[in-house]
Structure 1
Amino acid sequence: MFEIIVPVLTLSGLGLIFGIGLAIAAKKLCVATDPRIDEVFSNLPGTNCGACGMAGCMGFAEGLIQGTCTIEKCPVTELQKKIEIAGLLGQEVKQKVKTIAVLHCGGGKRAKHKFKYDGVKDCIAANLILGGHKACVYGCLGFATCVRACPFGAITMGGDELPIVNEEKCTACGKCVAICPKKLFSLAPIGKKFYTNCASLDFGKAVLEVCPLGCIACGKCEKVCPVSAIKVVDNLAIFDYEKCQNIGECLKVCPTKCIVKRSNEDITYGTRSAT
């Protein structure tokens, strides 16, 4: 009996000592969490898109509490929710102009191919092979990598093999901007309706040889704009949205219809609509 009692008492004593040690360690080493984190997190969209640069919405909530980021960095959270979070943190919400993702390519099926591509249907993979199968090295490859990257379902592929951005769903998270190997997306103020539907930096003749809707750097848009909101830089018409007033004279004079007007329903090329 003694041979049994001694080991049992020994193990019980060791268990008690270890338990007390763990309890003390837990109390001494525990990291206190700010109760506001859960409240802030509950007001975030929970999409974990990473557009804020943090590790998901919980990481963003922690960053807000720690002061390493600001609520304006989240393009997804609705304004009212931002105001509630800012009030919780004793901050003010700085108003930002709403932006939307814009694709700068009108080629699609209209653009020529330089070879037949029979590989993985992914823009990044296709771009690794001589810059892709499109004769225009700046053009959209049409394999919907941006569609798959968008966490909000705001991009779909059109019948002309070009991405279409849904203005109502787009949150300007920038995922499409980051993932496109041709860097064809930009974030433009949603109130500005005109933009250049091309990204080619080639000379006019070379552009027309591969795509009928490319910018040929003729300068007509620059000359006709009454507020000097367009400049031709490196053979490409560039908009200055701080100056642009949506007048639309540029749309009328563009000979290749590469300047377009964005709308919720379609893209208007000059005096005709894209089909």
Structure 2
Amino acid sequence: MTIADALARLTETLTPIYGSGETRSLVRIVAEDVFGTSNLQHSKVLSDTDEAYFSEIHMQLLSGKPLQYVLGKADFYGYVFHVNEHVLIPRLDTEELVHLILESLPKNEGLSGLDIGTGSGCIPIVLKKKRPNWDVQALDVSREALIVAQKNAQDLSAELTFHQLDILNKKEWPNLPVFDFIVSNPPYIPEKEKDLVPRFVKEFEPGLALFVEDEDPLKFYRTIADFAQTHLSPGGQLFYETNEFNADKVVEMLNEKGFTNVESIKDMSGKDRMVSASFSNQFIG
């Protein structure tokens, strides 16, 4: 079997599952990360070891397991992050959130920031790499997720402070200092919408980081806003990644709580996927 044969086989079997566009992306990544080539028509004959490795990857992909989990790594903002089933796969939408923060805040000031629900650590690690003078911290309720984030920070030489903490438990808030900015990509998919989520996301990515109870879909956004009232410095900034269908509700909630300069920001596809706001000392509550 040649590389071209293997990739053709992959394309044929995955297209019915993922569609043509996603399959093309998967095949390209396999070509580059597994076979070390961008030439999808490469005529090199695979060794028995390489063919066995490809067959294992192929079988896992057919099961619906995301390629990033199969390979144990994901690209994000030009860096390679270790990922497993305990953390969400970093996505392009979140790259746009990181870019927004980098463009919005003064890069020459020694700011302090906190990422809430850090997962793989992709947000705070990139912020620290791009702004070495910032004091960046991160928290997650999941011990397993923090193990992944700490490994990524070590591998990418990013000095961060990590906290295992449940942001919903207000008794733990005094354990954290005041920050100049807070960022979060919290769970926002109501449980009742689970069946609308792609199977490879629902079955393999951590539900803890995806789903929120139906009764209060904005639970995490609201709690983090309350936390920001006591843990943002005057003039500090709050950044959220949102669902395009709840961004307006997040904006409304922040305005009700007295935040200023509340803004919904569109991603490159024109969808409302980010919200930013400024801290004010005058809160309605």
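Quick note: the coordinates plus some simple rules give every number you see, no bench work behind them. Predicted model, so just to flag it, every value in this text is computed and none were measured. Cβ atoms are built from the backbone, for glycine too; each structure is taken alone.
When distance in nm of label points 7 Å out along Cα→Cβ at positions 129 and 233 is worked out for each of 1, 2, structure 1 gives the greatest result. A value of -9000 for helix-only ellipticity at 222 nm (-39500 (n - 2.57) for each DSSP H run of 4 or more, over all residues; to 500), calculated from one of 1, 2, originates in structure 1.
With respect to mean count of other Cβ atoms within 10 Å over residues 89-96, the largest value across structures 1, 2 is given by 2.
Give the label, chosen from 1, 2, of the structure having the highest value of Cα Rg over 2.2 N^0.38 Å.
Evaluating Cα Rg over 2.2 N^0.38 Å on every structure, the highest lands on 1.
1, 2: which one has Rg and Dmax of the Cα atoms in Å, for residues 49-120 alone, as calculated, at 19.5, 59? Derived from the structure labelled 1.
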